[in-house]
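There are structures below to look over.
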Structure 1
Amino acid sequence: MILAAHSGRADVVAKLLAAGADPDYAAGNGDTPLIAAASRGHADVTKQLLEAGASIDRLGSHRRTALMAAASAGHQDVVDSLLAAGANRRLRSESGVNAAQLAKAAGHAEIAERIESHSAGWLPWK
C-alpha cells in the first residue's frame, strides 16, 4: 500500500482498500500511505486515503505528518486538502518545527502563509 501511494497508483490503492487493506499501515520508519502520497504530491491518492479513514495527523518518520511532508515538498493542492480535512497545523516534528516552518525553510513561502492563515479561518487568495 505504501509503495502504491508513494507512486501515485490510485488504481492500486483503490483495489487494496477494497480488499480490506489498512489505510494506516505504517512502514518500519513509521511512515503511512498518507504521508507517502502527500510527500509526492499525489492529491488523488491523498483524498482516497482520507476517505478510507486514514489518520490525518499520524506521526511518521522524524515525527512528521502528512501536512509537514506536503508542505516541505511544496505541494499546495495536497496542503489545501489536508487543511480542509482538519490536519493539525500546530504539530511539531522531531526537530521542533511545524508545517509552516518546514515550508518556509524549503522556499515555499506562499504555502507557509496559507498554513498560517488557515487557523485564522481565512485564505488570502481565495
Structure 2
Amino acid sequence: MGREIRRVPLSFDHPLHKVWPGFVYDGPDDEEAQEAWERTDPPAGEGWQIWETVSEGSPVSPVLPTAEALVEWMVNNGDGSRYVHNVSREAAEAFVRVGWVPSGLIQDGVLYATVEIAPFLGEP
C-alpha cells in the first residue's frame, strides 16, 4: 500500500481523491452476489497518473501525456500532500521507473514517505 503509477486514457476524467468504484463492492448484502463480484480496474491507456493504494484506491494526480510530464508535475506541483509534494527529481524519476512505492520506509534511522522511497527500491 502506498502510491502506484497507472496508465489510463488521456481523456480519463475520474475525480481526484475519489475511490474508483470498480475497487469496492457496492451491491446487495447477499453472499452469492458478493462472491460473484469481480474487481474492475480503470481503463488502460497511454496517459500517466499516480494513484494512492492506502485506501481502496483513487487517483491523486492529473492524467499526463508522458512519463517526463509526470516527473515535472511531481517536482513542481505534487498533490499538496506530504506524499507527493516537493519531490526530488531523482525520486520522481525513480518512481516512474519502479512504478510503485510503499507508504513509508525507515533507512539508517531516517523515515522516508512514499515517492522519496523509490531510489531505494532499485530497478523493477
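Read-outs throughout are calculated quantities, based only on the coordinates presented, and are distinct from any laboratory measurement. A quick note: this is a predicted structure, and the numbers were derived from the prediction, not measured. Cβ atoms are built from the backbone, for glycine too; each structure is taken alone.
Miscellaneous remarks
- Structures 1, 2, by distance in nm of label points 7 Å out along Cα→Cβ at positions 44 and 76: label with the highest value: 2
- Origin of the value 1.00, where FRET efficiency 1/(1 + (r/R0)^6) of positions 36 and 68 (r between Cβ atoms, R0 = 41 Å, to 0.05) was derived from one of 1, 2: 1
- Computed 3.2 for distance in nm of label points 7 Å out along Cα→Cβ at positions 12 and 28 - originating structure among 1, 2: 2
- Structures compared: 1, 2; top value of relative contact order in percent (Cα under 8 Å, 6 or more apart), i.e. the largest, recorded for 2.
- Structure (1, 2) behind the derived value 48, 36, 27 of Cα extents along the principal axes in Å: 2
- Answer label among 1, 2 for the case where helix-only ellipticity at 222 nm (-39500 (n - 2.57) for each DSSP H run of 4 or more, over all residues; to 500), calculated from the coordinates, equals -6500: 2
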